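Bear in mind these aren't lab numbers, they're just calculated from the coordinates by the rules spelled out. These figures come from a predicted structure and were not determined experimentally. Cβ atoms are built from the backbone, for glycine too; each structure is taken alone.
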Structure 1
Amino acid sequence: MTNVMILRPNEPVEVEVAAAIVRLTRTVWPPAADAAPPDIQRTIEGWQAQSTAHFRIEQSEVLAYARLFPRVITSTQGPLTVGALAAVCVHPDYRGQGWGAEVVRAAFAFLPEMGATIALFQTGVPHFYEKLGARRITNCFYNGTRADLRNKSPWWDPYVMIYPATFAFPEGDIDLGGGGF
C-alpha cells in the first residue's frame with residue numbers, strides 16, 4: 001500500500017504541487033495542440049473557490065490523483081449536497097498497481113468531512129468503481145444554471161455513478177447546478 005496524501009479544502013496549495021497535478025492530468029487527457037498553457041495560479045484559485053480536496057500519490061512526481069468538491073444538486077425531493085468526484089487518473093506508466101483505487105477510496109472516506117453522504121461522478125469505466133462499492137444511476141441530469149442547456153446532459157462520459165451503492169438516490173430529473181465534472 002502507498003500512502004495517499006490529502007490536501008484539505010482550506011489548506012494552501014503550493015504552486016509546485018498544483019503544477020504537478022496539472023502535468024499529470026494533461027498527460028492522461030492531452031489538451032488540443034492549440035491550447036494555451038495552464039495558468040497555475042488561476043487553477044489554484046478555482047480549486048479554492050470550489051472548496052476542493054485533493055488526493056494524490058507522489059514519488060518524484062504526482063502519479064495518481066483524484067479531486068473532490070461539494071456540489072448541491074436538486075431533485076424533486078429537494079437539494080442534496082454531494083461530493084463531486086473528478087479528475088481521477090493514474091500516470092500511464094504506473095497503472096495496474098492499485099493506485100487509482102487508493103486515491104478513490106481516500107476521496108470516498110473524506111465525504112463526511114466534506115459534509116456529504118454520497119459521491120456523484122461520471123466515468124467510462126463503471127466496473128472499476130463498482131468494485132469499490134459504487135453503482136450506476138440512470139437519472140436525467142441537466143445544468144439548471146444555463147437555460148440554453150436544459151435539454152442537454154452536462155456529462156460527457158457514458159455512465160453516471162454514486163457511492164455508496166446502497167444510498168437511496170432520488171428518482172427523476174436532477175439539476176446538477178452547474179456543468180459536469
Structure 2
Amino acid sequence: MNGNVKAGADDEWFDVVNDRDEVIGRERRAVVHATGLWHRAVHILVFNDVGQVFLQKRSMCKDMSPGLWDSSCSGHVDAGETYDQSAQRELDEELGISLEVPPRRWLRIDACEQTGWEFCWVYRLKNGGPFVLHPVEIDRGEWYTPTEVTRLLAESPEQYCPAFTLIWTRVSPSLAVRPGTAGTPAG
C-alpha cells in the first residue's frame with residue numbers, strides 16, 4: 001500500500017482534473033466528492049478460464065455505494081499516481097493479486113454523473129483466483145457469466161453501482177457468446 005491508506009479515507013488525496021483529464025490541482029477525497037470535482041478511477045474486470053466475470057459486493061463500510069455489486073476491483077487513482085499504477089495497487093489491495101505489469105486496458109470512460117465525476121480506465125484480466133478479499137472493501141464476490149450479469153442488471157439495477165452499470169453496457173457487446181463457450185471475452 002502507498003501512503004494514502006484506504007482506512008483513513010479522509011486523508012486520501014486525489015488529482016483534480018479538467019475536461020481533458022489533465023491534472024489541474026490536488027484535493028482531499030472528502031472535498032472532491034462533496035463538491036463534484038473531476039478526478040480519476042480504475043475498474044478491473046477479472047475473467048476466469050470459462051469466461052465468467054468476478055463481481056464484488058461492496059462492504060457496508062464503504063462511504064459510496066455500500067452493499068452494491070461492482071466491478072471485480074475498482075478504486076480511485078491517488079494523487080501523483082498513474083492509472084496503470086492504480087490498477088496494480090487496487091488489485092493487490094482488494095483481491096490479493098500482485099502483478100509485475102498492469103492488466104490490459106480495455107476502454108476509457110469520460111467523467112459523468114454515473115461515474116461520480118471520475119474519468120475511468122477499465123481494464124481486463126484473466127485470473128481464476130483464488131482471491132484474498134479485503135474485508136473493509138468487499139463483503140463477498142461471485143462468478144457470473146456475461147449473460148447472467150446482463151439479466152441481473154436488467155432485473156435489479158438498483159443493486160449495482162451506477163459506474164458498473166455504465167461500464168457493463170459498454171463492454172457487454174464485446175462479450176458475445178461463441179458456440180461452445182460461456183461468454184469468453186473476445187481478444
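Comparing distance in nm of label points 7 Å out along Cα→Cβ at positions 23 and 39 across 1, 2, which structure shows the greatest value? Structure 1 comes out on top.
If Rg and Dmax of the Cα atoms in Å is computed to be 16.2, 47, which of 1, 2 is the source? Of the structures listed, the value fits 1. If you line up 1, 2 by distance in nm of label points 7 Å out along Cα→Cβ at positions 87 and 159, the top spot, with the largest value, goes to 2.
When relative contact order in percent (Cα under 8 Å, 6 or more apart) is calculated, the result is 20; to which of the structures 1, 2 does this value belong? Before the final figure, lay out the partial values.
Values: 1: 20; 2: 24.
Only one of 1, 2 returns 20 for relative contact order in percent (Cα under 8 Å, 6 or more apart), namely 1.
Who wins on distance in nm of label points 7 Å out along Cα→Cβ at positions 47 and 167 among 1, 2, i.e. which is largest? Walk me through the numbers before you get to the answer.
On the way: 1: 2.3; 2: 1.5.
The maximum falls on structure 1.
Out of 1, 2, which structure matches -7500 when helix-only ellipticity at 222 nm (-39500 (n - 2.57) for each DSSP H run of 4 or more, over all residues; to 500) is calculated? Source structure: 1.
Determine which structure produced the value 0.8 for distance in nm of label points 7 Å out along Cα→Cβ at positions 71 and 103, calculated from the coordinates; the candidates are 1, 2.
Working: 1: 1.8; 2: 0.8.
Structure of origin is 2.
Out of 1, 2, which one gives 15.2 for mean count of other Cβ atoms within 10 Å over residues 31-38 as computed from the coordinates? Corresponding structure: 2. Taking distance in nm of label points 7 Å out along Cα→Cβ at positions 63 and 151 as the criterion, the largest value within structures 1, 2 is that of 1.
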